[in-house]
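Quick heads-up: structures coming right below.
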Structure 1
Amino acid sequence: MPYKNENKQREYQRNWIKKKREVTSQTIYWRKIRQQVIQKLGGKCAKCGCDNYDALEINHLNGGGRKEAKKISNKAFYLAILNGTRQTDDLDIRCKVCNNVHYLKKIKKLSGTWTVFWKPN
């Protein structure tokens, strides 16, 4: 604990949290890069049509997303897609729900019928 005085410690923690919550220009830059990648891959969920960027993910059609993530960072992955050095024929865009359904059905081979509908408010 950096401060013996309890009030100073609380103030230090409040300031630290406030500083961490600030959105930096680097954060804004990488959000734009991510949006460009999503647009390049179709801009909406391939299954249900969801177009909310916060809900969209890049889906590896044949699995292997975790293995690729261990090799390179998300930033390098996004830049490789934008630069054209990473092929995109095994990728598509899915919302988090449809991506999980894809994982369960295609990768884990679970049987069952799931239907996902997306309705914007």
Structure 2
Amino acid sequence: MTLPARRRRTILVVEDDDLLRRLITTALMFDGFDTREARSGMEALRMLDRSRPDLIVLDLLLPGIDGFAVRAELAGHPSTRHLPVVIITATDVSPEDVRAACLLRKPFEVSAVVSAVRTCLRPAGV
């Protein structure tokens, strides 16, 4: 009997720092994820209108619409309310402030982002 192929999960990386965004994206791709990139909150919201990723890696300090507003927008819609989000930030916020189970403070090792993505994608109780 042949097992069905597992669908690769897609991660949207929202980070305005080009180098950091590429580092995170590359690490996730090497770990077997499909990735998409956004440089701003507005770009991320437009991408979310077209298709839903399995998880978002979201910087809070973004030009224009910041990560706080993106997170609030996600939380306000039934279709994105339960979308897992890994927050990456240099700010002094708590996971409760941004309603995110996974929060990484800059500076961090890129491998920590991959670990956080894997943890936040894992169903509760597994």
Note to self: Comparing distance in nm of label points 7 Å out along Cα→Cβ at positions 58 and 74 across 1, 2, which structure shows the greatest value?
What the structure shows: 1
Checklist line | If mean count of other Cβ atoms within 10 Å over residues 18-25 is computed and equals 7.5, the structure in 1, 2 | finding: 1
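Taking distance in nm of label points 7 Å out along Cα→Cβ at positions 10 and 90 as the criterion, which structure among 1, 2 has the greatest value?
Largest one: structure 1.
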Next item on the list: Have a look at 1, 2 and say which one yields 29 for relative contact order in percent (Cα under 8 Å, 6 or more apart), as calculated.
Entry: 1
Notebook entry, point to check: Looking at structures 1, 2, which one was percent of Cα pairs over 25 Å apart calculated from, given that it came out as 17?
Noted result: 2
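Thinking of 1, 2, which structure, once helix-only ellipticity at 222 nm (-39500 (n - 2.57) for each DSSP H run of 4 or more, over all residues; to 500) is computed, gives back -10500?
The correct label is 2.
Values quoted throughout were computed directly from the atomic coordinates according to the rules given, and no laboratory measurement underlies them. All values derive from a computational prediction rather than experimental measurement. Cβ atoms are built from the backbone, for glycine too; each structure is taken alone.
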